[in-house]
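Next up: the structures, one after another.
Bear in mind that the values in this text are calculations on the coordinates, not laboratory data. As the structure is a prediction and not an experimental result, all values here were calculated from the model. Cβ atoms are built from the backbone, for glycine too; each structure is taken alone.
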Structure I
Amino acid sequence: MDYSWNVNTGDCGMRPNWGARSHTEVAQGMPVFVYFDGNDTSHFSVAAEECVRHLNYVGGIREEGSLLEIGIGWFESPEAPISHYETRVRFDARARGFADAVREAVAWIEKAAGIVPCRVPEAACDPLYSSWYNFHQDVFAADIEAELAIAAKLGMKTFIVDDGWQTDDTNRGYAFCGDWQVSKRRFPDMAAHVKRVQDLGIKYMMWYSVPFVGHKSANFARFKGKYIGERPGLSTAILDPRFPEVRKFLVGTYVKALKDWNIDGFKLDFIDSFKFNGADPAAKENYAGRDIKSLPLAVDTLMTEIKEALTAIKPDILVEFRQSYVGPAIRKYGNMLRVGDCPGDMRRNRFAMANLRLASGGTAVHSDMLEWNFAESPEHAAQYVINSMFGVVQYSVMLRNAPKDHVAMIEKWIKFSQDHRDTLLNGKFTPHHPELQYPVIEAESDKEVVIGLYDDGRIVDVPEKKTFVMNASGRDSFCVRRGGKVSEVSCKSGDWIEL
């Protein structure tokens, strides 16, 4: 065993036991850890049934003897009193394919913990436009509609309005979160605006920072005494979902938005901020006013209540969550999982997306929003897209300002993604060499194979079946091996070729 993997890892280096600590809970990662070699072979994996409560994990090399030392700790962080607890852990020491080892471990957790993932409507897999990187908080209805008129013609079918719709402030903080009143200056008539976007053939989703009640919001005083703690650096307090009135407020907020504006979905953000920053403030109050003592179980209850309330109104409601809250439990409440923020980092986008694909079953996995500098060539810009093609691509470039050849490139790759959608998103997914950030990724369906090439100097193994290779290697040719014969293929970087 040479390398280690978990879903939120930044790399796959093997660490010493004193530097290989992590934790998981309902809104933080997942308890699956895989140890593998440089030939895509897993030799040992660990999976824990507990994916709601806080779980501490250590898995690294002990210097004495160069042995792998593993430790799992339950109830090592603030937790409500409990009289009885049972759980299971799965160890797999079989030599097997790395990708299969991950998928099987996740499937075991779902079965052992009785998890039923949220249904995934087809719309969760449609190309998406996000307002965040191009607009940030400076969003206005007219500007969005102008952008989406272009996006619709390119083939994008979903839109997320991110932070900014609820405030006139543009300081990038969260001081004004928590009231969730529309900025009338930005959106004079939200319902009419949503309808105009939907008339373009685009579904409309809205961002909410679930736990945050900003210091400058009207609701800040209302919920005094019902916070887990403060986040001064973010100018916000964190709600305590163990209070039933807190859960009622949050559920009611989303239900009202759904009914008032007829939106199609929600980006429910910062779920991983439901955590203690020190001692549990409820302990010294003997849990007064709280109908649930465990914070992770309260988060589970809150998100279940949100899901049930929204799907009762609109069964195909879209709900997006963002890395790092991507574990098996979180999939009960939403149908879209997005790579964590990595602006301009195509490698990170590819690596994290592949990790999420392995660990997320049939839940739709989305790239972080794509942005690039328009001074780059369209061929180079296409590499950002190709690095995200084995998931649902989210775009966040200002289309109105984009050069014509960049717009044409986007349209070309959206068409490719939809022509090969079943293979890319539903085919057998095999990313190779996680220790190298997956330089080659492939997906296979009954009719074809699609391969992504992300590294220069590799020989790509091509089956006899119809195969498409997307070239993001940075070179305008690469070598393929088919039927034992190696040959060089000409294909511009940023383009694809059928073999």
Structure II
Amino acid sequence: MNIAQLTLDGIEQFGEYESWNFLGQWHTNVQIKDGGCRLATVLAERGVKPGDRVVVMMMSCMEVPQAFHAIARLGAVAVPIMPQLIPREIRYIVENSGAETVLTSPVLTPNVAAAVEGIEGFRQILVFGESDVAGAEDISSATASAATYEGMHDTDEDDLAVIIYTSGTTGHPKGVMLTHGNLTKNIQATATILDGKPMERSLMVLPMSHVYGMMLMNISVVLGGQTILLPVFDPEKVLQAIEEFEIERCSLVPAMLVALIHHPAREKYDVSSLRYVTAGSAPLTEEVRCGFSQLFDCRVTDGYGQSEATCVVSGYSLDTDPVPGSAGPPIPGVELCVQDDDNQQLPERATGEICVRGPNVMKGYWKNPEATAATVIDGWLHSGDIGHIDENGFVYITDRKKDMIIKGGENISPREIEEAIVKMPEVAEVSVYGVPDEKFQEEIAATVVRMPETNVTEDQIREAAASYVTKFKIPKYVTFTDALPRNSNGKILKRTLRDQWQESVEGVSAGT
């Protein structure tokens, strides 16, 4: 059940082939496996043992899949960290996880060193390249010359493989414990609905340290596909890659779809090879889904997942037509239901909290049994997402439970207001959220990103909303910005928008 076995199974099934292209260079599946085995030797020589937590904080590169393979082979636990995190955030994760080793890139080493300084029990920063940071060890030469680690730690399906720290919106992030069984079964189930063919070319632009990126790395192994890896998302480089490598499939977050739709150089590139795009990590509006599908002449589908459910919960197989507003049916082996605040299941199309049960449900939160008990109840993972399930089993996500606006005692979904406003041709993006209000407890605010060379007004935004929602749901406050704040996964940070709104209100009060 060791997750590293998937790589060996893929080699046995498809043979050696060019599986990844990074910065113009092809790497075979065997080369990646061998690099992981040599790295396992280097880690073992430096004291990494089964059960040890090893932080993987790297820019997207070919050493990342090798690192995950090496750590799993040793029976250790990978702790991925987004490269954008600052030292204070890194420090919390290292301390909370008890990691004694960090694998990182040269450019990130100063932040890592600042983060781990003085942490009791921390032992080593291992870098894939030269670094000026004192005490950090460049292991690139050692890895290149190391003997191949032939062993494979004998793990049970319930053994811990990865701890993913969720970004959250309040307090410290929680460490989601994912087992070898969680990962293996979720990957295999997702592979069945993708129905990819060997040598199909996919584009990888998502962070490899995120659960979505980890899933895509392993899907490639299981399906025998070829992956073109870009180090960061750049709209024009994505368009170039689609044309140059004749990309057939890619997975993106909705913000990336929007960027590609509106990129001024889009029509310069031949993107006719693109057949399938899957979206995830944030809500996908029907306007964006249909708009991208029409412009790029490809199939675009939404999916649903979260770290606590390993990654994928629902999605569309190729023989299932997309249903507007739905993230599709659950993947094989996964059950969904909707529950009320008393943990009672609700009937079809009733709105409540989406709950998940199956082999993809996390083992729990690291060192946080209280949060685990509050989240996994009677085997059901309470997702924190609000929505409903139709008579065909298709799930519809309407909101995050904690993002619901409570105005005058009425629960209001930001999503339906956002859907109304984004229909305006002058609006590129919008985020709706609740702000404090003496009369109603919360009032509705909207932050809008205008389309280039447009000058839509606050009143026009309110008029657009009034065409689709009741007067009670029209935003009282409308502000404009050049870009919505996002975390490294592409999710809009509504807490940041609330803070910015509060600062603007306080600034106006101080000025008067």
Structure III
Amino acid sequence: MQPYLLSILSGLLMTVSFPNTDWSILAWICLIPFSMAIEGKGWKQTFQIGYVGGVTFYGSLFYWLNNVTVAGFLVLTLYLSLYFPLFGIGMNWVRGKGGVPAWLFAPFFWTALEYLRTYAFTGLPWGVLGATQYRFLHLIQIASVTGVYGVSFVVVLVNAVIYECTLRRGRRCVAPVAATFLVMALCFAYGAASLVMGAPKAKLVKVAVIQGNVPQEEKCGEGFQREIMQRFYGLTLSVMDRKPDIIVWPETSVSGYYMYDPVLRTSLAALQQETRTPLLFGSTHAIATGRGTDYFNSAFLLDSQGDPVARYDKIHLVLFGEIIPCKRFFPFLKRLVPFEEDFSPGDASTIFSIPQGDFGVLICFEDIFPDLAREAVRRGARFLVNITNDAWFGRSSQPYQHVAYAVFRCIENAVPMVRATNSGLSCSIDQRGRVRNVLRDGSGGELYVQGTTVDDIRISGMRTLYTKWGNIFSIFCALITAAFIVFCGRLFRHS
């Protein structure tokens, strides 16, 4: 049982490295027990040991998904856990067939697998190891070049070097230790320079965030629309003495179908006549097509006169939440998800405009996907807004994990982000990843708070290498991984 227990230990160490446990230092050693467990094992046993560790990690990391969909939790856990044994089998292959040391191969392979996991099938980059370091500002600035995957690379490199030099006797440690110190020194030097560098020609945008803290049973129930809207109206009017440039309400803060509900449209237009300030809010939208009706999770921008001027339809939908895969073959799955009908994905990022600058919107968990944020910035967004509803997941670690990914979207593209949640962590994040202006109650609590925040965010026209080149670092890691595997395969055939 020892190898399986070691694999379970690795899974648990990885989990507690993430928020809100936030023992991020454990990420630097989390893979060592797993490396010990699989050394010298055949591929079948490696798969079994690794899968146990993967299920431990993913099952304990997003246990909160059970609040929404048990089916989704089980399917995603069982699928994502496959990457753990795949990593182990690859490590044993190159070590056993080619004699390649772990420290030289592991960072490239792990990074390539994280990149694959982000984009394979529908993609789900939740659990990217680099996100554990979201508070380590001097280290994570390299994300403006490499994306969050560069931070994962460094963390896995340190794991592998410690393993090689302390637990595998007889290994020469000068080269791996020197390489690690060099990589860390470069990261810290780049981070220090980035943190002291000012944004050229920065402008200020005053953003007011309204957090209604509407219970989930009321958002999904009948007869609460009037009460919910009154709550948001009152909170909105309470910040007008601060003279915000834009007001932001959370995801689906306007229940029903805004575009087709004359009462809603008249009511919001009346509010705009009082505030004379652009309003961004979330609502559902529907479009009749030849095959029926397409439903969208959308964000609307009203101008200061109350007229709708732009809409964004959410592109990346939540599996087993907003869309049910394979329901044609497994119709019973419809009973296990919160919505009766599938939503349809939007087809393009929308750039919203206010006089102070253009911005892009990410709905729900879209801020965990690097390409969505990058595309918005490439199309002209100078800041990002994430509207979400983390109330689905109760008092769990999910809202804290969610913020960690948002930090990297800001650093990757050198843009600030404003987060408006129904009941999560409403805050702002600057272009260097500093989390600020978190909405709290009188006792310091951050979840299930009703209130408002107003913050001046600084925007500029900076463009990072990541914005220009995208995931070129991860692709490079994938190519290096393939080269190692091909090299070891040739050695094996000639042996």
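Some values worked out for this structure:
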{"item": "Structure responsible for 0.50, with FRET efficiency 1/(1 + (r/R0)^6) of positions 148 and 428 (r between Cβ atoms, R0 = 35 Å, to 0.05) calculated and labels I, II, III on offer", "result": "I"}
{"item": "Comparison of I, II, III by relative contact order in percent (Cα under 8 Å, 6 or more apart) - largest value held by", "result": "III"}
{"item": "Rg/Rh (Cα atoms, Kirkwood Rh), for residues 44-83 alone - highest-scoring structure of I, II, III", "result": "I"}
